[in-house]
Structure P
């Protein structure tokens with residue numbers, strides 16, 4: 001699930017915390033990094049479980065309709081197919097998934113009234129009504145409706161509030177979680193340990209992320225000394241904290257990560273600066289890194305493995 005950009009962002013945030021709290025140690029950062037990496041995966045598990053709970057409320061809807069003294073024709077023909085279909089059931093009855101839901105406590109402290117409100121709001125949509133009218137829905141129809149339900153939930157304040165109350169990293173990881181959810185729902189009925197596909201991989205998490213965090217900390221002064229002479233018309237002490245952190249991380253990648261192309265490093269940190277730093281950071285980061293790259297390449301201090309990695 002995790003991209004290298006999301007890993008860079010998590011490392012950047014931890015380095016910012018270190019800058020603000022002198023009591024933090026590297027072991028603290030490493031623990032925070034690993035916890036943060038898995039928090040993204042936890043949101044995915046939580047969202048999938050919460051979606052199932054909303055779909056399951058169709059069964060209570062059916063029971064309430066059946067208990068009416070004067071049920072309408074619609075009540076009489078209602079079937080809780082949002083939950084009672086092969087696609088939803090493939091997840092709801094998946095032993096491995098249910099174990100991981102318990103492991104991450106995704107099933108705890110869920111307010112049934114919240115579930116009911118979300119289900120009722122979705123139940124009033126035209127898409128859901130048309131789904132109920134299908135005479136013989138197929139698995140693609142069920143899968144499409146689960147996707148529709150998830151898209152709807154993402155637009156509801158209650159669903160977002162429930163997510164934000166549990167996970168302070170939601171805004172940073174939203175696109176990753178949404179992408180993983182859509183991939184899972186499109187693949188229903190699921191088979192095997194489908195959820196493992198979205199676990200943080202060792203290559204991304206440890207070989208890249210942990211090393212970027214470790215090396216940037218270890219070489220902090222060296223990186224600063226290389227950056228400072230290139231700050232024309234800028235006082236190094238007055239450079240925005242996040243900008244300096246991004247410059248150090250980018251320079252660390254250029255010098256110590258031989259398999260990452262220089263162009264990728266430059267583009268990634270320029271893009272990150274657009275979201276997380278000041279209005280002028282994009283031009284500043286781009287200018288300083290471009291100047292540094294040219295100088296270090298000339299001095300043969302940047303060594304990359306493979307063709308095209310220095311472009």
Structure Q
């Protein structure tokens with residue numbers, strides 16, 4: 001039998017939320033906004049905690065509140081304890097068999113790839129309900145809204161996460177066969193330079209990288225800049241531009257001949273696409289099953305090579 005915990009030594013638990021947010025933001029006002037509390041409420045939480053411990057936890061530096069050495073020491077323990085409690089609560093919530101398996105990815109990855117594969121998973125596993133959510137192009141995996149993420153990482157995530165690589169982050173152009181035909185019988189990257197190019201503003205340098213790797217000065221501006229690769233692909237499918245791919249998101253159109261790779265030149269970028277979850281969740285049977293299934297599906301997804309030149 002475990003020893004009894006002396007609860008009398010615990011600081012006021014509710015005050016720890018205000019202390020953690022204020023330490024991290026170095027501002028009571030910002031902490032209050034984050035916690036949806038009043039400035040006075042957070043100030044009172046800190047006052048209660050300081051009185052309980054008998055020592056100042058912050059000092060003022062200009063407009064910022066800076067933790068004292070004692071405040072920095074306490075923050076280490078408070079942050080760790082709160083994260084551990086959240087992990088435990090999430091594990092319990094997600095352990096319910098009837099709870100949806102929450103999957104997060106980006107707009108293009110959802111529309112152009114994952115959403116087309118998910119019905120196969122639910123058909124094979126009718127007892128698992130999927131809740132798919134999309135985030136902004138630069139959104140990191142958020143385990144507060146998802147159990148599993150299909151995301152891009154330039155470097156593997158830290159030790160708190162399980163990361164399974166799926167696809168390289170390779171840049172290659174796609175367009176309609178008719179537009180590719182305008183390059184002639186011996187197309188080159190230099191010829192692509194003269195076509196109407198479509199860029200994604202979150203990946204504005206990708207065309208520069210692609211042309212630089214081909215030893216071509218990129219002097220033309222993209223004809224159109226859009227907010228997602230999914231939109232860029234729609235323009236490419238209309239025959240009015242060339243989109244630059246970074247994953248398997250045009251594989252069906254390439255296989256069907258609706259799009260082609262006008263030249264074979266490909267640039268590999270750092271990092272890649274993968275599936276991610278928190279370490280504490282990797283032994284959950286549903287999460288383990290889904291991640292293994294996604295790895296198999298990804299291995300089966302191939303991108304047709306560019307036509308021989």
*Suppose you compute mean count of other Cβ atoms within 10 Å over residues 212-219 for every structure in P, Q: which one lands on 12.4?*
Q
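Out of P, Q, which structure matches 2.2 when distance in nm of label points 7 Å out along Cα→Cβ at positions 100 and 164 is calculated? Let's see the in-between values first.
Working: P: 2.7; Q: 2.2.
Working through the options, I get structure Q.
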*Of the structures labelled P, Q, which one yields -21500 when helix-only ellipticity at 222 nm (-39500 (n - 2.57) for each DSSP H run of 4 or more, over all residues; to 500) is computed from its coordinates?*
P
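Consider the structures P, Q: one of them gives 1.28 for Rg/Rh (Cα atoms, Kirkwood Rh), for residues 44-131 alone as calculated from the coordinates. Say which. Walk me through the numbers before you get to the answer.
Numbers: P: 1.01; Q: 1.28.
Among P, Q, the structure yielding 1.28 for Rg/Rh (Cα atoms, Kirkwood Rh), for residues 44-131 alone is Q.
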_Identity of the structure behind 3.7 (criterion: distance in nm of label points 7 Å out along Cα→Cβ at positions 20 and 204, calculated), options P, Q_ = Q
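Compute relative contact order in percent (Cα under 8 Å, 6 or more apart) for each of P, Q and report the one that scores greatest. Provide the component values of the computation, followed by the final result.
Numbers: P: 23; Q: 19.
The structure with the largest value is P.
Quick check: 2.1 is what I get for distance in nm of label points 7 Å out along Cα→Cβ at positions 84 and 284, calculated from one of P, Q. Which structure matches?
Details: P: 6.2; Q: 2.1.
Of the options listed, only Q reproduces it.
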*Hey, distance in nm of label points 7 Å out along Cα→Cβ at positions 228 and 292 derived from one of P, Q reads 3.2; which structure?*
Q
*asked:* Tell me which structure, out of P, Q, gives 164 once volume of the Cα convex hull per residue in Å³, for residues 76-195 alone is calculated.
replied: Q
*semi-axes √(5λ) of the Cα gyration tensor in Å was computed and gave 49, 26, 15; which structure, P, Q, did it come from?*
Q
*Rank structures P, Q by FRET efficiency 1/(1 + (r/R0)^6) of positions 60 and 180 (r between Cβ atoms, R0 = 30 Å, to 0.05) and report only the one at the top, that is, the highest.*
P
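Bear in mind that the values in this text are calculations on the coordinates, not laboratory data. Quantities reported herein were computed from a predicted structural model and do not represent experimental measurements. Cβ atoms are built from the backbone, for glycine too; each structure is taken alone.
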